[in-house]
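*Asks:* Alright, structures below, take your time with them.
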Structure P
Amino acid sequence: MIIDDIKTIINPEVHIEVMEKNGYGTIILEENATDAKLKKVILRGFDTNQTFAFKLDFAGKRISEYLNPSAKKINKGCDGIIFTSIKHQWYIFICELKSKKPNETEYLLQFRNSHVFVRFLSAILEEFYGINLIENCLIKYILFDKQQKNRLNKTVVKGIKIEPVEVIADNKTFDVYKIHHLRENEFLNIRHLKLT
């Protein structure tokens with residue numbers, strides 16, 4: 001199964017637990033920086049058996065020990081990468097948490113690096129397990145932030161589906177779901193995103 005093969009190649013130290021809550025898989029993404037105002041986000045709506053998550057931005061680890069740590073641009077990763085199947089379609093959610101108004105250049109760089117890492121994983125899985133993630137999965141980007149305390153900016157996480165916003169960087173287009181101001185124990189049901 002694709003999830004088991006992905007788990008096999010990812011260091012267990014960076015795995016994120018997929019918990020069962022009220023019949024759905026739940027993932028908690030956490031930010032460990034001491035100055036972070038957005039410490040965690042809760043995502044629900046996953047099939048526990050068909051979901052795996054890991055942290056790419058892990059204290060004391062770089063995306064690759066073979067890359068020069070002082071090289072600009074290439075060493076920034078996102079807070080969470082989630083592999084899951086929803087209604088028979090495989091998805092990869094690349095997630096980033098920001099404690100204030102997000103800097104577009106910065107978070108797009110993190111999305112790009114994380115996407116490159118996913119392509120690297122796909123090459124390993126194709127070579128050794130016969131699985132091509134890039135062909136079989138849709139990649140989606142989710143940005144959580146705390147911006148400014150303004151009720152008009154708060155993302156409604158129930159009711160209408162959340163649409164992605166198109167963001168362009170270096171002639172590459174990213175459809176980013178921007179989730180603003182989740183309350184401390186409020187959660188985002190992943191199925192509340194407009195995925196197609």
Structure Q
Amino acid sequence: MTWLIAIDESGNLGKDTRFFTMSAIVIKRARNLNPVYKEIPTYRDESKFYNSSPSEITNVLTALGQSGANVFSVTFDKYDYDSIYYGIAGKNLYKDVLADLLALCFSNIRGHDATVYVDRNPFISISELTEICSEVSGRYDVNVRKAVKATSHQNRCIQVADYAAGAISRSYERGDSTYSSLIENISVARKH
């Protein structure tokens with residue numbers, strides 16, 4: 001059985017937001033996400049947390065909470081001088097957060113195969129993604145069968161991860177847990 005891990009982030013690595021969140025959807029059977037996919041609006045080119053209505057977000061996250069998936073996330077405060085990420089910037093920051101998130105995911109699926117999807121972005125190359133997956137998975141006896149950079153509007157798993165990351169990020173950035181509370185029963189979060 002190959003586990004599916006889909007990763008997306010919310011916030012940015014610059015100064016536009018205070019917090020940066022990277023989240024992963026981890027599920028044993030990808031088909032269990034079908035009810036979640038049905039809730040993602042299709043009337044726009046790409047539906048994401050930020051451009052969805054409150055009812056659309058609620059529908060997606062409620063379905064996710066009932067899907068059997070787990071949500072793992074790493075969030076950090078860019079202005080926290082005691083953070084393990086303080087002083088790291090750009091691509092290196094993205095890679096460090098990704099490695100920590102993968103460690104959190106892999107520690108929960110020890111001894112299994114996994115396919116990892118990451119949103120296509122300029123912060124990591126496919127060879128760097130493969131290298132990070134290989135290094136981290138070795139610590140947890142996880143066999144990464146495939147590591148893929150995917151365009152989010154072409155990959156519904158990444159879109160679901162975007163909704164989760166957006167909900168978790170909003171709880172930190174605005175102190176509003178309206179949406180993150182819909183998935184709190186399936187979420188494991190680390191704040192650094």
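Read-outs throughout are calculated quantities, based only on the coordinates presented, and are distinct from any laboratory measurement. Every value quoted in this text rests on a predicted model; they were computed, and no experiment measured them. Cβ atoms are built from the backbone, for glycine too; each structure is taken alone.
*Asks:* From which structure (P, Q) was helix-only ellipticity at 222 nm (-39500 (n - 2.57) for each DSSP H run of 4 or more, over all residues; to 500) calculated, if the value obtained is -6000?
*Replies:* That value comes from structure P.
*Asks:* Thinking only about distance in nm of label points 7 Å out along Cα→Cβ at positions 24 and 64, which of P, Q has the largest value?
*Replies:* P
*Asks:* OK, next. Please state which of the structures P, Q yields 32, 14, 11 when semi-axes √(5λ) of the Cα gyration tensor in Å, for residues 112-175 alone is computed from it.
*Replies:* Matching structure: P.
*Asks:* Tell me which of P, Q gives 34 when you compute relative contact order in percent (Cα under 8 Å, 6 or more apart).
*Replies:* Considering all the candidates, the number was obtained from Q.
*Asks:* For Rg and Dmax of the Cα atoms in Å, the calculated result is 16.2, 49, so let me know which of P, Q that is.
*Replies:* Computing Rg and Dmax of the Cα atoms in Å on every structure in P, Q gives 16.2, 49 only for P.
*Asks:* Tell me which structure, out of P, Q, gives 1.1 once distance in nm of label points 7 Å out along Cα→Cβ at positions 104 and 168 is calculated.
*Replies:* P
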